[in-house]
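Scrolling down, you'll hit the structures one after another.
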Structure I
Amino acid sequence: MPPPGTARPVREPVREPVGEPVLGEPVAGRRRLPEDGRPSRPGAAGHRGEGAWPVRTQVGIVGAGPAGLFLSHLLARHGIESVVLESRSREYVEQRLRAGVLENDTVELMVRTGVGDRVRREGLVHEGLELRYAGRGHRIALSELTGGRSITVYGQQEVVKDLIRSRLDSGGTIHFEVSDVDVHDLDTGAPRITFGHGGERHELACDVIAGCDGFHGITRPAIPAGVLTGYERVYPFAWLGILAATAPSATELIYSYHQRGFALHSMRSPSITRLYLQVPPDEQIDGWSDDRIWSELDTRLSTTDGFALAAGPILERGITPLRSYVVEPMQYGRLFLAGDAAHIVPATGAKGLNLAVADVCVLAGALARFYATGRTDLLDGYSRACLRRVWRVQHFSWWMTSMLHRAGDDEFGHRLQLSQLDYVTSSRAAATTLAENYVGLPLPLPGS
């Protein structure tokens, strides 16, 4: 049975914009976005790191997570200036542990745009994954089923490090530890961002603002009431996740369906393992000792042929609820939302970071077209273009979550889940559907 969920009522009809996203090669000398018919002026933008405060830029980006940093990186390749504002310290954002699975085209985008050296050298390329249930493992041959596409295990914090280093080395502007960020005049040709730093207030004039500040950020709530419609599904379980100092017990990810609940075996490196357990949404981490965690993982990942789970010191642990969320539209005036500011997916499908990258590919292509030609069709069509992929990814993540998690004592639902698992692991067509979605839908890559 599908997990319960709720949707907020529609407030206003969503505009039906047109246009297709394009992400081209790097170009210099782009036209500036007009303000009331006049070209904008870069002003003092262009200082790097913690240098002099800019007073004007073309694109103001709120948030230095993967979405904001990737957008700044892609815009720079088109000769478009940006300033990134981040409330946390550089150290914090570079150490923040999040997703660790990169889709095929996310890696390709990093390589083709000059930030892929480390992911090629250190990332763990996987050509398959395992679905495990009833004590047996069933391999889904991702690469074989998708014409050679794959996934790469490489921590989100490593992606962030690569992007920050690249932006600062190339003269990009990122300001960390800003406070009291607010956005203004979103429905005009001259939006502004105000923020504090060092006890002083600063103002950044922009042509466009990109809200890349996550689900709890300030940009989405700044849109007037009645403009947005939110759709949400809250799942009746959470994940207890650990990072352990032990070598992975398998060479590929294992998604295990067990009568006691879901378990996932993943990894971050050849010496660090990432593991998860399905728990109730109100579970308290204090109730889980190291011994209890390893015992439960061992039970849920066990097989009839004697799979051996390697235990080790637990470096980090935490409990994360699962939810799906989408806001429509993803834009208002000169504000464009990207990544978690616009949507959240359950981690089962490994899509959060990758979906954020897809958003900013669309936005970067639309802005490049605009500054080069003055055309607005791609900017007007940003939300529509993104939401096609967002809802496909939401469905895949919901499907994986529903297939692999036990929902109480519902025996009818349990039988349906076993039937679905049998079908996916015995039908090439069904396995191909999983594989195509897991390795990721194509992105508009430069040079394609």
Structure II
Amino acid sequence: MLKILIVEDQFIEAYSLERMLLKAGYKTCSIARSVPLALKILDKENPDLVMLDIQLQGNLTGIDLARTLAKKNLPFVYLSANSNKKILEEAKATMPQGFLVKPFREKDVLVMIEIAWYLHEHRIETPQAGIQTIAHNTFKNFLGNSAKIQAVLSLVKVVSDSDVSVLILGESGTGKELIAKDIHQNSKRKNKPFVVVNCSALPESLIESELFGHEKGAFTGAHNKRTGKFEQADGGTIFLDEIGELPLEMQVKFLRVLQEREIEPIAGQVKKIDVRVLAATNRNLSEEIAAGRFRLDLFYRLNVFPVELPPLRERKNDVVLLAQHFLEKYSKESNKTVRGFSPTAIEQLQRYEWPGNVRELENLIFRSVLLSEAEQIENIELPLTMTKTSQVKVKTILENERDHILAVLEQCNWKVFGSGGAAEMLDMHISTLNSRMKKLGISKPKSSNS
């Protein structure tokens, strides 16, 4: 069993944490309240892992101690309620194995220790070597054999069966929702609800009602009681996509859910809930915190176990595998017999930089299948402005999204909803497609048939 050193200058908190660890079967060292004392205990008692506060007695801080721990290759977890942005950046730079926000629950502490030790062992055993390939039947939604993706799936495998919050980071189109689905489907909650909330798509005036629900008559127009997304996910998992878009007022309420595991519907009573929280963003949350748009305490709560997805340009070995998967999927859906790619098409796929990541690849293969009249795709119509060697202005993701939606609408003869309509082919809810069309300035030409 691990031996753990607690570095904490608050007597009550230190001994409360020690009792939690001893009850769980861990061994503990003498408690240190300052950096000099901690260094002496390190040499004398040889702990396996350190849990340290940032603010300590004396002139030296936990961050100073963390730099020494990193040199000694000792894993450590920060214990803090600090909200200073500069200190957060300094703490993150020391590469801790985790953060615990005060006050913390026993369950959170024990899960964090398991995760911290796993991350430490993982770094020791595979500093540069490839990770053992994880079978695709383990993670059914996310494909990839590259070293970077296998590293991600290795982390997902260890975190899936716990209830710890996971923050999924990555550029748009890298597959953050797919990873969230795989975490849920490999967890003990897999037979319970998996509720997806796109924070960027919620009107600001309705966010609270959507997330937490409301009672009948709670406000003008509330003719019926509404069950919020968190309550819908009770017993299961809620995935909050684009969490960086959540307004500050809602961040406070969300923080309460994470801390207290309870919600308060508008004009309703406080309710206890049992829900696991997964969140994702393509924003740099450190920059959002510095700009005052994202709460530091919420970041600490969510960033217990971060998972960062690499862009497709950094996993080129997966491009053909993914392309073939999408080819088979859309050939079947379109009742076509397109079976593969020519050598020229494969070379085009591998040379392209994929600024829109996997989503762009999927959309491009979908379009290629729709336009194909043969059993093999001979040529990939890549955006000329986005090839690696092009000197022309690069198209934005929104411009490519607009082109793709237009192509599908034309293929459907501008039929938006219903069987064979654009919403069905794009696998979008009709309201989402209408919203995207409005945002992208897409309207039906007057000459098109109804």
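Computed from the coordinates by the stated procedures, all read-outs in this text should not be read as laboratory data. Nothing here was measured: the structure is a model prediction, and the numbers come from that model. Cβ atoms are built from the backbone, for glycine too; each structure is taken alone.
A value of 11 for relative contact order in percent (Cα under 8 Å, 6 or more apart), calculated from one of I, II, originates in structure II.
For the set I, II, ranking by mean projected area of the Cα convex hull in nm² places II highest.
Computing helix-only ellipticity at 222 nm (-39500 (n - 2.57) for each DSSP H run of 4 or more, over all residues; to 500) across structures I, II gives -12500 for structure II.
Can you say which of I, II returns 3.1 when distance in nm of label points 7 Å out along Cα→Cβ at positions 228 and 372 is computed?
Only one of I, II returns 3.1 for distance in nm of label points 7 Å out along Cα→Cβ at positions 228 and 372, namely I.
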